[in-house]
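Take a look at these structures.
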Structure 1
Amino acid sequence: MLPPDSLPNPIAAHVFVSGRVQGVGYRASTWDMAQLLKLNGWVRNLHDGRVEAMFEGDRPQIEEMIRWCHQGPPAALVSQVTVEYSPSAGLKGFEVERSR
């Protein structure tokens, strides 16, 4: 995994969130937060109960988004967040995708 400070802006963060994160508004709240932080990317539920997301943007906003992912919306109970950083792929907008 590349450390985020070794990448030029904008950067990307591929995130997996475990715990009670489905059926609690996690994806919708992630969309809200991504809009607030002006991030690009997507979020979706996985069949194994996790939430997967890709965030692209400037490093400070990405780091703030990841801090938020550790808590999520009020009804969520996050047990683990894993992150892999990479250079930005140039995604535009932010989407809530269907489950995968």
Structure 2
Amino acid sequence: MNALMLYQMVAVLLLSTGMFGLIWRRSLVGMLICVELILNGAGLSVVAAAQLTPANAMLGQLATLFIMGLAAAEATLVLAIIRVVFNRFKTSESEAVSELKG
């Protein structure tokens, strides 16, 4: 087993943990953390493939920085949405938000 295979297995573990948590979690903050796990798995996969193959390592690092920037922007936006939802519904549970007004 080479190093690239090991990194890819860890990335798939992060991805699957994030997907499982995204489906299983009820809290919006927990769902945000799971999306961050998914994006971290993608970043790890890209940088490992760029470093351990004949591909250009700088492009892999730039792609990973783009993924990290996307994750930071997504976290900022989602935390603002969670704050608005909490102020309106007094809970951060996803089931309470999905109910329509009667």
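Bear in mind these aren't lab numbers, they're just calculated from the coordinates by the rules spelled out. Since the model is a prediction, treat every value here as computed from it, not as a measurement. Cβ atoms are built from the backbone, for glycine too; each structure is taken alone.
Taking distance in nm of label points 7 Å out along Cα→Cβ at positions 62 and 78 as the criterion, which structure among 1, 2 has the greatest value?
Numbers: 1: 1.6; 2: 2.7.
Answer by largest value of distance in nm of label points 7 Å out along Cα→Cβ at positions 62 and 78: 2.
Taking relative contact order in percent (Cα under 8 Å, 6 or more apart) for each of 1, 2, which is largest? The partial results should precede the final answer.
Numbers: 1: 45; 2: 26.
Comparing 1, 2 by relative contact order in percent (Cα under 8 Å, 6 or more apart), the maximum is at 1.
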Comparing mean count of other Cβ atoms within 10 Å over residues 22-29 across 1, 2, which structure shows the greatest value? 1
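Among the shown structures 1, 2, from which was the value 35, 24, 23 of Cα extents along the principal axes in Å calculated? Present the calculation step by step, with values, prior to reporting the outcome.
Details: 1: 35, 24, 23; 2: 59, 25, 15.
Only one of 1, 2 returns 35, 24, 23 for Cα extents along the principal axes in Å, namely 1.
For structures 1, 2, calculate Rg/Rh (Cα atoms, Kirkwood Rh), for residues 46-85 alone and state which one comes out highest.
Numbers: 1: 0.96; 2: 1.29.
Max of Rg/Rh (Cα atoms, Kirkwood Rh), for residues 46-85 alone: 2.
For which of 1, 2 does helix-only ellipticity at 222 nm (-39500 (n - 2.57) for each DSSP H run of 4 or more, over all residues; to 500), calculated from the coordinates, equal -29000?
Working: 1: -7000; 2: -29000.
Here the read-out was taken from 2.
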